[in-house]
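As structure tokens, here come the structures.
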Structure P
Amino acid sequence: MPLFFAYLSVIAALTSALLALATNRRAGLQRLAEALGRHGLQAPPAVARILSETHFVRIHRYSLFALLGISGVSAVLAGLGALSSGAVRTDTLPFGLPWLSWHVRIDPLSGFFFCVLGLPLVAVSLYGPSYVREFEHGKHSLSALGLFTGLFVAGMELVLLADDAFLFMIAWEVMSVASYFLVAYQHDHAANRRAAFLYLLMAEIGAIAIILGFGVLAGFGGGLSFEALRGASLSPLWASIAFVLGLVGFGMKAGLVPIHAWLPEAHPVAPSHISALMSGVMLKIAVYGFIRFTFDLLDQILWQWGVLVLIIGSASAVLGILYALQQQNLKRLLAYSSVENIGIVFVALGLALIFLSSGQTHLGTLGLVAALLHSLHHALFKSLLFLGAGAILHQTHEQSLENMGGLVHRMPKLAAVFLVGTLSIAALPPLNGFVSEWLIFQTALQASAIESGVLRSLIPTASAVLALTSALAATCFVKVYGVAFLGLPRSHHIAHAREVQHRGMLGGPVLLAACCVLLGVLPTPLINGLAGLTRQLTGFELPHVSALGWLWLTPVSPEVASYSPALVLVGAMAVGWLCYYLLYRRTGLDPRRAEPWDCGFGGLTARMQYTSGAFSMPIRRIFQPVFELRETLEEHKEGPAQARVTALRYQFHVLDRAWLSLYQPSGRVVTKLARGAGRLQTGNIRTYLGYSFFTLLFLLWVIS
């Protein structure tokens with residue numbers, strides 16, 4: 001059954017892609033009817049009947065997302081079936097090359113990531129029909145959006161199903177190329193075209209690294225199937241080469257520092273439901289690829305790999321959130337936050353690699369479980385936040401935090417749902433973000449079990465960086481919610497914003513918010529459900545997770561640490577009720593609404609409250625060496641000799657140092673090489689014949 005539902009999810013996604021092409025056909029019929037009408041002729045009866053269906057486009061739009069919803073539900077069912085059974089199911093499809101059919105497989109690892117993919121996809125299927133309605137009569141093709149969305153989803157699902165390197169790379173390229181067209185969807189903006197090109201370039205460089213990594217394994221394993229790759233016996237040198245290639249390839253798609261600069265460029269410019277899938281799901285497909293490659297296909301694990309992953313993950317986490325804090329564009333801020341959360345996932349994976357290589361299998365398993373949980377949790381709350389940002393954009397046409405404010409009064413339902421996402425991503429109990437980060441800290445606190453003094457010193461340092469990251473993340477999303485939803489509106493569009501009227505645009509985020517609460521309050525059933533997955537990858541399962549009962553989470557042992565999120569929730573509710581009782585019921589005071597104290601200035605205005613840039617300024621000053629900061633201060637003067645300053649305008653722009661130190665120099669080198677190669681194209685046929693002749697002579701000399 002898991003394999004059946006996995007097939008169904010792929011077929012439904014591909015069907016939605018093919019159905020999207022029907023929009024182009026109907027648009028052609030409409031143009032034909034209009035042309036006939038201009039010449040005084042009537043359209044054929046069949047054409048007139050199709051065009052008279054006023055609800056055709058609406059039905060078509062809902063059909064596309066209904067198919068994506070079926071794909072998402074099927075993916076979740078496939079994942080739950082694979083996790084519950086713990087079995088491996090394989091199949092061979094008659095596609096591919098004559099001597100290499102496609103091998104497919106669903107096991108607990110791919111099943112878990114089917115759940116990671118399916119839940120946000122179901123939310124997007126609810127959210128999408130109302131959100132994309134504005135594209136129906138615009139200059140951008142709705143059919144192209146539907147086509148590449150379906151291909152994008154099908155590509156990700158095929159990556160999870162692939163059981164050979166050939167099918168894996170085909171699916172990987174379908175996912176990358178389809179998402180390139182989604183990033184470039186609103187291509188009339190030069191910034192969008194630039195972001196899409198950068199994304200495609202980095203995706204292809206990463207794909208080359210993955211192909212080379214598979215090539216190393218295939219060279220020793222004698223085949224391209226994953227079964228053959230698992231049988232490859234590598235020396236530590238060749239294993240390390242393959243690992244580094246895999247880390248570069250999958251890390252580039254995941255957005256690890258310093259090869260992350262494409263991510264904050266590409267994710268914000270895509271339509272918001274696509275941004276949710278890219279940031280919430282596609283990055284986890286890269287995490288899946290890394291876990292499959294490192295923990296499953298490679299025949300050994302070295303502690304040096306864990307150190308490298310731990311350092312890169314820590315750098316990604318802290319730099320990602322520092323850059324997120326300085327962003328004014330809400331979607332760009334969320335994109336940088338994804339760099340931070342992927343860094344947290346790789347911190348957990350680095351800990352898992354270090355402990356597994358040191359013989360501490362139970363602690364390595366705990367680190368792997370923490371990484372898997374944070375992958376799922378990030379998929380949920382980051383998709384929720386991107387969908388929320390899309391709802392704000394849909395209602396206000398505003399993305400800059402500097403122009404927002406007071407949305408809690410104009411969009412109270414969205415504000416409540418968005419609050420759940422901000423509390424989750426800030427890792428506050430009892431929501432899901434806290435659970436996975438707490439497990440990572442519990443893993444790191446067991447560093448004393450390692451014999452190496454260097455590693456015992458490195459892990460606490462990485463833990464301190466992670467603690468700093470958590471504090472900065474809480475600061476960042478206090479800023480987001482406080483500036484966007486509280487206070488007074490700072491622009492006309494925000495002042496006249498209205499609540500989302502379409503149930504689907506709220507239903508999708510509400511579903512994700514409910515998952516965030518449920519997985520935060522009751523994490524033990526999910527962790528126990530990962531037993532088959534951990535047995536597959538490490539040969540071990542966590543024995544003490546629910547040693548004190550299903551309400552308590554005890555990752556190491558009951559004597560070391562325990563946490564009951566359900567009791568935390570009950571305690572928080574009890575404290576809230578007690579405060580209400582003591583303040584109002586017992587004293588007899590009635591709550592009342594009143595204007596806030598204006599300090600005698602005669603009424604509050606939006607200019608008196610913190611802006612996004614002002615809120616993050618202390619962090620910007622403390623960590624100024626990290627940023628490439630460009631500031632301008634404009635003075636407006638009046639009066640005799642322009643002596644009286646009447647207004648000040650402060651602006652700042654934070655540049656990513658990775659862009660300046662890595663991407664721009666590489667771009668200049670590539671451009672220079674391209675210009676040099678361009679000189680070969682003279683337009684003279686005799687020159688080209690000369691090139692061919694000397695190339696032939698060179699090849700004959702090499703062969704002989």
Structure Q
Amino acid sequence: MHSIPRQRLLAAALSTAFGLGASAWTGAALAQATQELNAITVTATQDKLPGDAPAPYAGGQVARGARLGMLGNADNMEAPFNITAYTSGLMVNQQARSLADVMANDPAVQMNGPWYFDNFYIRGFAINRQEIGFDGMYGIASAEGNVLQGVERVEVLKGPSTLINGSAPRGAAGGAINLVPKRAADTPLTQLSVAYLSDANIGAHLDVGRRFGPDNAFGARINLAHRAGEVQGDHEKQRASSVSAGLDYRGERLRVSGDFGTSKQMLDGAKSNFYVPGALLPAAPDGKNNVWPAWSYQDKENTFGVLRAEVDATDTLTVGAAYGGARAKRHMISPFGELSAGGDIDFYGSGFAEETDTSSAEASMRLRLASGPLKHQLVVTATRLGSDLTADNPNLADSPRSNLYRPAALPRPADLDLNGPQLPSSSTRMTSYALADTIAMLDQRLLLTVGVRRQHMRVTAFGWQTGAFESAYKKSATTPAAGAVFKVSPRLSLYGNYVEALSQGPVAPLNAVNRNDVFAPIVARQGEAGVKLDLGKLTTSLSAFQIRKPSGFLDAGNVYRIAGQQRNRGLEWQAAGEAGGGVRVLGGLTWTDGVLSKTRNGEFDGKTAAGVPEWVAKFGGEWDLAQVPGLTATARAQHVSAQAFNASNSVEMPGWTRIDLGARYATRIAGRPVVLRGSVENLADRRYWDTVPAYQVVTYAAPRTILLSATIDF
């Protein structure tokens with residue numbers, strides 16, 4: 001039995017509750033809080049359960065590890081992949097509203113399209129919004145933009161993830177993103193946050209967690225959130241509401257959980273993207289300029305539910321299963337713009353109503369055994385994903401011309417009705433079976449993971465205006481993967497991997513002549529090697545990778561084709577943790593060389609792949625000011641170098657740099673812990689195109705944005 005000083009225990013509890021470093025709770029604020037506590041004696045600690053998320057790393061911004069799909073939770077130093085898990089503490093302190101705000105910390109990730117779609121590029125390859133995982137399963141997270149209030153972690157895996165996660169619905173060769181739901185902790189939690197986003201968007205978020213019963217076996221975590229009002233762009237409004245519940249039971253051998261939620265988002269006059277067919281890309285406009293009319297809107301809903309159970313059948317055998325489903329709806333009326341070199345925009349009527357119904361299931365068996373000096377963890381898993389998309393695509397009248405710098409008032413179309421019948425658009429069925437073995441040897445210093453996944457895909461496409469059957473394909477493939485970690489010491493690991501990934505074929509973009517055409521499945525291959533160093537409170541990694549994947553692009557006739565190969569070769573350096581003196585760091589630097597080869601008639605051989613910047617740097621820092629206990633200054637800088645705009649490299653999108661500054665103050669008001677936060681994004685009010693120019697489509701950045709929030713713990 002050990003006695004723990006009250007100040008140390010309180011600092012640890014507060015840093016866990018708010019995702020802050022313990023150094024933020026020092027001085028007067030901590031002394032005042034400590035006075036209210038009696039002496040506390042700890043007699044025992046509970047071991048971490050198999051399904052629990054890895055603990056936060058020093059500084060609280062990232063976790064010590066992440067979930068590796070079928071392989072389960074893995075410590076970062078023992079994972080043969082490059083993984084980063086961003087914590088809810090980081091999301092709260094950075095006042096993140098969307099996944100785009102979280103990904104602003106990761107140098108391997110770029111935004112692809114408007115922030116509200118959750119489309120990204122990882123290592124220079126697209127990850128579609130339908131490929132965001134939820135608790136390791138596809139098809140559950142919102143395909144129309146995820147809210148973060150019920151999310152404990154956002155995990156980013158760099159590189160193909162077919163072995164550990166199964167086939168992604170659209171083909172994520174560059175990496176994977178997984179959302180980890182919140183769970184109730186042993187300490188009761190009741191937190192209320194209020195927030196302000198310029199120009200006049202106000203919201204509130206209530207987070208409640210409790211455990212009940214013998215040994216706190218039953219848990220419930222409820223999150224309620226709502227915000228509404230005008231945002232930065234002229235006549236642009238956002239409204240979002242969400243409810244989520246995470247329920248769980250943890251017994252001696254049985255663990256059961258259920259996650260349920262619904263969200264609704266309404267965007268009025270929301271800025272979208274442009275197709276640029278010409279030979280010049282005009283300069284980005286003032287972020288407050290909004291060329292989209294006030295009558296344009298996007299109305300989005302998502303409802304989901306997941307049940308998961310896991311039982312330790314014996315001391316060495318664990319079996320589990322999960323099943324979930326989701327329904328996403330989107331109604332959109334927003335003109336589609338073609339942008340010319342002088343800033344003139346030709347708008348075309350665009351509107352549709354979509355509904356996506358998905359179901360996802362998995363079953364697994366994990367066996368732990370030893371054979372002489374070798375220790376094995378054998379995993380067998382089966383997954384199934386079904387997705388059906390229906391849509392109403394009415395023909396809308398064209399709108400007149402406007403200008404990027406001098407927006408015109410567009411007349412409201414007379415045919416805004418989206419009450420027509422929704423016709424079949426696509427149907428996808430994916431099943432897979434996988435076997436993997438992680439072998440530990442040399443006293444756990446060498447870890448070898450080998451595995452194979454057998455995948456079956458059946459995809460049917462229907463005419464986007466008629467709903468008539470158009471095409472279908474069935475494809476099966478077996479893809480191997482192998483990884484190794486050698487722990488030179490407890491603080492230094494060397495790792496490497498080779499992964500093949502089968503992906504559903506891409507879909508021709510909306511601005512292509514052959515829009516919505518579905519192409520056959522493709523295979524991507526990655527080789528990677530790296531080193532990870534953990535200095536106790538500061539962790540850093542350096543990795544080298546190469547990914548090869550069949551390439552798709554718009555040709556001179558604006559037809560989308562799969563022709564040739566894209567090879568992305570690069571280096572990634574990342575760091576996170578406490579650097580000492582009350583300073584925390586997070587970020588990194590990537591260098592990527594993306595090259596096209598084997599294109600039709602060698603037309604683009606040797607050209608730089610569009611949307612792959614050579615350099616991306618993202619660095620953030622926090623500094624606890626000793627002169628004012630409880631006060632923390634924050635800053636972040638992002639830089640993206642120029643990148644090719646099209647396959648011929650005849651157009652280049654300029655690079656950009658953005659700086660964000662902020663502060664937060666932890667104190668007590670009326671005896672309650674309170675954290676006040678304020679930040680300014682895009683401090684210099686820079687004007688730039690801030691997304692990957694996928695298929696010659698771009699979006700311009702938001703202007704200077706002010707965020708304020710306060711969190712009180714009851």
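Where does the value 0.75 come from, among P, Q, when FRET efficiency 1/(1 + (r/R0)^6) of positions 248 and 336 (r between Cβ atoms, R0 = 25 Å, to 0.05) is the thing being computed? It would help to have the intermediate numbers written out before the result.
Values: P: 0.75; Q: 0.05.
It must be structure P, since only it matches.
Given a value of 17.5 for mean count of other Cβ atoms within 10 Å over residues 296-303, point me to the structure among P, Q it was derived from.
On the way: P: 17.5; Q: 20.6.
It was calculated from structure P.
helix-only ellipticity at 222 nm (-39500 (n - 2.57) for each DSSP H run of 4 or more, over all residues; to 500) computed as -1500: which structure among P, Q? Please list the in-between numbers first.
Working: P: -22000; Q: -1500.
Label of the source structure: Q.
One of P, Q was used to calculate mean projected area of the Cα convex hull in nm², giving 29.9; which? Intermediate results must be reported in sequence, preceding the final value.
Details: P: 44.6; Q: 29.9.
Clearly, the read-out refers to Q.
With FRET efficiency 1/(1 + (r/R0)^6) of positions 424 and 496 (r between Cβ atoms, R0 = 41 Å, to 0.05) as the yardstick, tell me which of P, Q scores highest. All intermediate terms of the calculation are to be shown ahead of the outcome.
On the way: P: 0.85; Q: 0.40.
Ranking P, Q on FRET efficiency 1/(1 + (r/R0)^6) of positions 424 and 496 (r between Cβ atoms, R0 = 41 Å, to 0.05), first place is P.
FYI, it's all coordinate maths here, none of it is from the lab. Note that the coordinates shown come from a computational prediction; the quantities given were computed from them, not determined experimentally. Cβ atoms are built from the backbone, for glycine too; each structure is taken alone.
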